[in-house]
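Listed below are the structures to be examined.
Values in this text are rule-based calculations from the coordinates and carry no lab data. Only a predicted model underlies this, so the values are computations on that prediction, with no experimental measurement involved. Cβ atoms are built from the backbone, for glycine too; each structure is taken alone.
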Structure I
Amino acid sequence: MQESMEPNAQASSVAWNWRDRAAKADAARVREAASNRTKGLIGGVIGLAVAALFYFAFHKVRTAEVIAAIAVLIALTALASPLGAYKTLSRWLDRFAHAVGSAVTWVLMTVLFYVVFLPAGLFLRRKLAVTLGADKRLPTYWIATEERERARTPESYRKQF
């Protein structure tokens, strides 16, 4: 007996169901679009909250207007074109944020080194006298202990562990 098949099913669909693959790709694009819309709306809400902070707390009207306009523009872009314009905008903003983060890291680490670590190192170098050099009067820096002296036998050299 022949199994029941879809009326438009092809024999190749047993090995490769391209319709199912296309449906999965469409579902992935729908999920990505929904995710981008959500990110855009969250960014817009956060931007409006920052604008309100500048307006009410700092009394910076012009700055608050600019921040609110940018936030609304980003949210509308996310709603109108989540896989096109918003995705491109998000990619460029991510690159910009990475560049700013790298620059700030280099500047802060340089300042931190010269303000914190260099003075601490110089202070500890003088206090601990670690790097003053070897003492020429000492024949060795090895400190012998009685336990090591007692354990030193020809057998202890053969079986060290």
Structure II
Amino acid sequence: MPDPTHLFAPIRHFIFDIDGVLTDGNLLISGDGSLLRTMNIRDGYALQLAIRKEFSVSIISGATGQGIEKRLNGLGITDIHLGIRNKVSTLEEVCAISNLNLSSTLYMGDDMPDFAVMKQVALPCCPADACKEILSISKYISPFPGGKGCVRDVIEKVLTLNQCWE
């Protein structure tokens, strides 16, 4: 894959899927039937730093759960869209409401529900362990798997190029 550094510089808006990107894609099912996920603390640091440095962060995911929203809100993320089946229409809504330009947008996904939306943005990215179809359309493939630092990887690249990484 050619060096994608030039693709990261114009990014001002990050959009992430949850399962397989912010998590490793595994679910722990508790005795009462609730679903538990783990998220990487370093990804969390990068997300809150991006927001503090005035980059926008959105979540578009098919995942649901109060725990997810609580964690993301705790990082400062307020543009959270959970239980989404049509990610393209949600992307269009997010862009219209927030006056965002797709030419400055990065989306990181890992599986087929992300395919169509990834084709809409300037910088489609994925974790190292994404499915083959997503790997084939990604302009950047993080060396890190989902839930293991791939989110920090892309945020750190953008913030470093914009002299905002601490």
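If distance in nm of label points 7 Å out along Cα→Cβ at positions 112 and 152 comes out at 3.3 when worked out from the coordinates, which of I, II was used?
Details: I: 4.6; II: 3.3.
Structure II accounts for this read-out.
Match the computed value 29 of relative contact order in percent (Cα under 8 Å, 6 or more apart) to one of the structures I, II, and report its label. Present the calculation step by step, with values, prior to reporting the outcome.
Working: I: 17; II: 29.
Derived from the structure labelled II.
Using distance in nm of label points 7 Å out along Cα→Cβ at positions 24 and 48, single out the structure from I, II with the greatest value.
Working: I: 3.9; II: 2.3.
Checked I, II; max of distance in nm of label points 7 Å out along Cα→Cβ at positions 24 and 48 sits with I.
24.6 is what came out when Kirkwood radius over Cα pairs in Å was calculated for one structure; which of I, II is it? Don't skip to the answer; put the middle values down first.
On the way: I: 24.6; II: 15.6.
Here the read-out was taken from I.
The value -10000 for helix-only ellipticity at 222 nm (-39500 (n - 2.57) for each DSSP H run of 4 or more, over all residues; to 500) was derived from one model only; which of I, II is it?
On the way: I: -23000; II: -10000.
The correct label is II.
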